[in-house]
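Okay, got some structures for you below.
The numbers here are math on the coordinates, done by the rules we state, and not lab data. Predicted model, so just to flag it, every value in this text is computed and none were measured. Cβ atoms are built from the backbone, for glycine too; each structure is taken alone.
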Structure I
């Protein structure tokens, strides 16, 4: 497949997105498929500053609308600085989180109006949404067991009800757009999960 594609890994905190996104890029590069590994938020220098504000546990009074707009700002910068140039240069883009995290976290999780969240982020993306979304699905309890060894950031400290809404949101989006989503159970051997991801990418995108 010669046309560059945009692949996003999604899921709740601790589901393994960072690991599997990195592994997929390594696999693509072995196939001589030029690929860029990135993340949202924080995939640019400006975005890294925004990410610090968003994840800082000291920011206990950050308004949900302000939070959503900060993330949209990060996304616009990421689109201009990373996503659009990489795709234009013929590189695949693999991202640890994307616009769908904002719909899940700020829309379903914070319970902001879904249509507004989607519209603002469509503007930030200039309508360039991912070609494939890989949802790594785990329960909140399992995810938290993976994070037990580290200090939790502002999002990771949210309660189980919040993460259930987020997880339900991811599943609702996947159900409404099966052409662009694949759900992979992310419990168990990381190598087996990697193989499932690669199989899905091959089947859906021909890479």
Structure II
């Protein structure tokens, strides 16, 4: 995963991604170089967004994300913003229903109307800093703030059980506490039939 600074981008790409909720730069990268995911800020999302039911032989309900910073990351280096306890409402459609409250607090509402108040936790740390979260935990990043060539590199792993594995694990204990859907067929509403953004308004970049 690579968070890129503005100086890397030509003006025509800047205009294309302006206000887009998921500013993944993959479509602008030659295929042979897509072993790294390049992005310029990603709105609050759940990692289950890319793994709706039927997309993999893994049960989408049972994977976690392991994230590792491979160099020091401060508040200007596009650190991760994580909203703990949002996984409790299960998988919801992206873009998600979030309202900013006082300070670092947010109100999150599921598609069925369940609500939970949570506090934004900004993950900064030295090289090797590691974090893990449930596939339905909301998280995102703002763009790299340095007007320079500085960028942020991280490693991202998705760890889950195959559907053939019937053993009971800690993730199953956690999923018992989740009130919403864990096997969504549809995960997003921001793209048209051609895969282009039809909804804009990146929430995390407003604050």
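One of I, II was used to calculate mean count of other Cβ atoms within 10 Å over residues 101-108, giving 25.4; which? The correct label is I.
Looking across I, II, the calculation of Rg and Dmax of the Cα atoms in Å, for residues 37-124 alone that yields 13.0, 42 traces back to I. Among candidates I, II, the computation of FRET efficiency 1/(1 + (r/R0)^6) of positions 165 and 197 (r between Cβ atoms, R0 = 41 Å, to 0.05) that gave 0.95 used structure I. Comparing mean projected area of the Cα convex hull in nm² across structures I, II, the highest figure comes from II.
The maximum of mean count of other Cβ atoms within 10 Å over residues 117-124 over structures I, II, that is, the highest value, falls on I. Here helix-only ellipticity at 222 nm (-39500 (n - 2.57) for each DSSP H run of 4 or more, over all residues; to 500) has been calculated and equals -1500, so which of I, II was it run on? Computing helix-only ellipticity at 222 nm (-39500 (n - 2.57) for each DSSP H run of 4 or more, over all residues; to 500) on every structure in I, II gives -1500 only for II.
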